[in-house]
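Here, each number is a calculation from the coordinates, and none is a lab measurement. Every value quoted in this text rests on a predicted model; they were computed, and no experiment measured them. Cβ atoms are built from the backbone, for glycine too; each structure is taken alone.
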Structure 1
Amino acid sequence: MDILCSRACVLASYSIFVVRQYLDGEDDSGRKYVKPLSFSPQTVPLFLEGPVRYMKVAEGIDAQRAVYQSVKTSEMYDDKLGMVKICAPLDGMSFEVGRMMAFAPGWLENESIWLHMSYKFYLQLLRGGLYDEFFAEMATGLVAFMDPEVYGRSPLESSSFLASSAHPDPSIHGQGFLARLSGSTAEFLSMWNFMMLGAAPFQVNESSGDLELTLKPVIPGDWFDAQGEVSFSFMGHTPVVYHNPTGVDTWNAALTATNLVIQLKDGTTQHVQGGTVPAPYADLARSGGVSQIDIFYEADEKDASA
C-alpha cells in the first residue's frame, strides 16, 4: 500500500506533467512543431475522488481505515462542519487545471462540500466495514442530520454542494445550494439498502442450489425504538421488522439472529430457526408472496459489553 499511496495513504487524483526540455523546428512541409524531450511531474492538490476510488480496491479493514484516517487528517476535511470537501485548497494552481479556479474557495468545484462525492466516501466506509466511523461521519455529513437553519432548506432535500468553511463569507458556511435529487440521492439509497439489508441479501445454497435470503442489517442500537424495533419495506412490498430488545449494534459479534417468522399472503405462518429465509420462501419474498418478515435477535451480554 505504501507504493500505491501518497501523502499518508491518500491517493492523488490528478497530476500535471510540465515539459522541461524540448526541441522546436520545421518539418519537410514547413509546418512548425515542438518535440518534448523530458517532463517533470507535479501533483495537483488532493481531490476526494482518489481515496474513494482506492477504497473500492483496498483489501482488508486496516487498509480501509488507514485511508479514512488519512482523509480525516488531510486538508480535505472541514473540521468546522465535520464534513469532507471535494478537494484540498487549490492555492497556486493555474487556470489551466479547469473552471474550478474561477470559483472562490468553498464554492462549487473549488473546495466545497460536493454532496455527491462526500456521499460516495461515506458509502465506501460502509462497504469497507468501518461502521463506527460511518455513523460518526453521518451525524454531521448526512443532510438528514443537519441543522435546517444552517443548511437553509428542508433536510429531506439534497443539494449539489454546500459552502464549506473555506468560503470567505462565514454566514453561508454549511448552507446548501442548487437543489439536486440525482447523484447524492442515488448514493444515499445505496447506503440505505446496505444499512437495512446488508451487502448481498440473496445467495444460492452451494449444496442444494436453492435461493436463500439472509438479511444482515447495519443499524446502531440507539436507532431501535422503545420496543426494540426497526422496520422497513423490503423490495417495496414486504414489511420487515427487526426485533432487538437488547439495543446492541447489529454489527456487534455478540448479537445473533435466533429465529424469524414469515407471514405468507395465503394466511399461513412459517417459523424458522436462525437468521436465513430458506427456499421456497426466499423466492416468495422476492416475488411479493410474503406479507411480513419478523427477525428476532439476542445478544450475549458479556460479549456485547466487552
Structure 2
Amino acid sequence: MTAAVYVRLVASGAGARQRAPALERLLAAASTAVASTDWRQEAFGIIAPGVKAPGVGAAALGPAPADSTGTWVCIASPVHLVAGMSDVTLSEGGLLRLDPAESAALAADFNEMFRDSGARLVVGRAAVLLCVFDRALQVGTHEVAEVLGREVFACQPTGRDAPRLRRLMSEMELWLFEHAVNRVRATRGSPPITGLWLWGGAAPLSALPAVRGWTAGTDPLFSAYGDIAQFPRGAGVLVCDVAPGSAQWSAVERQWLAPMSAALRAGELDRVILSAGDRRLVVLKGRHWRFWRRSRPWWESFALHDVELAAS
C-alpha cells in the first residue's frame, strides 16, 4: 500500500537563503506550484483523510480533564517586538524559543500576577506556552509566523472578543518589561521577551482525532502526535524549521529527503508534497528523476522573493 508525505518548510530568514541541491532536485520534478490556503488542514488530511484538523492551541494542550475550568486555549508565542518612531514591528528573528525553566518561570509568575484575569499560562510540550481562558472567545488571530518582519498593528486580533485579547497582550508587554527572566537572558546575550503573541485559539478537546501515520517536527499541532527522528516509511507529516542550505540542513537531507526520494523511486510513496509560504508543489512517483528539468533556487519555486518563508 502506497502513501504520501507532506513536508512543510517553516524556517525564517529571507536574507540568509542558500542553495539546497537535494531539495531543488525534488522541486525540479514537481508539479506547478498551486495556492495553499490552509497548510495544516492539507497536511492533516494526509494522516487523517476526511477529518477536520483540531485547533492548534487545543492540540498543543492535549485532552483536557473533565473537570477543567478552561473553555478556550491558544498558543502564547514569546516574541521580540521592535518599536519604531511610529510603529511596532515583529522582527524577522523575533519569534523566540524558551527553555523549559524560562517557560515555567513565566507561567508561575503570570498566574500569580494575573490570577483574577480569567486567564492562566500553562507549559505544553517542548516548553510551548499556552494561554487558557475561563470562557470561550469569539476572535480571529494571525499566526505569529505570518507577522514576522511586519508591523504588528495590522495583525491584531479581530472579532467580538478582540478587545479583551488585545488588552491582555498589552498588559503582558508591561509585565514582561524588565522581568527577571529577561534579566537572566540579558546576561547571556539573548534578546528580551517583549510580548506574548496569542493565536491558534480553540475549545479544549476531550480527545485528539485519531490519525494513521507519523509526524515529525516542532509544530504545536503535529507534535501532539509525536516527533520521530528520521523517515520511517509510510504516510506522514514533516514540519521542518531548519533553513534549507544552512549548516543544519545536511541532516535534514540525510534523515528525510534522501530516504523519501528512494521511496518515491521504489514506488513505496505515491507522492511528496512540498509546502512553504502560501504555495505547495507535488512530486509524484515515476516523475522523480527528470534530469532535463533545470533546478533553480528553492525559494523561487515557492515565489518567496520579497516575503518571509513562514507558516501561514
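Below, the figures for the structure above:
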read-out: Structure with the greatest value (metric FRET efficiency 1/(1 + (r/R0)^6) of positions 192 and 232 (r between Cβ atoms, R0 = 35 Å, to 0.05), set 1, 2); value: 1
read-out: Structure (1, 2) behind the derived value 1.6 of distance in nm of label points 7 Å out along Cα→Cβ at positions 80 and 112; value: 1
read-out: Mean projected area of the Cα convex hull in nm² from the coordinates reads 23.8; which among 1, 2; value: 1
read-out: When relative contact order in percent (Cα under 8 Å, 6 or more apart) is computed for each of 1, 2, the largest belongs to; value: 2
read-out: Structures 1, 2, by mean count of other Cβ atoms within 10 Å over residues 216-223: label with the highest value; value: 2
read-out: Structure responsible for 0.45, with FRET efficiency 1/(1 + (r/R0)^6) of positions 152 and 184 (r between Cβ atoms, R0 = 25 Å, to 0.05) calculated and labels 1, 2 on offer; value: 2
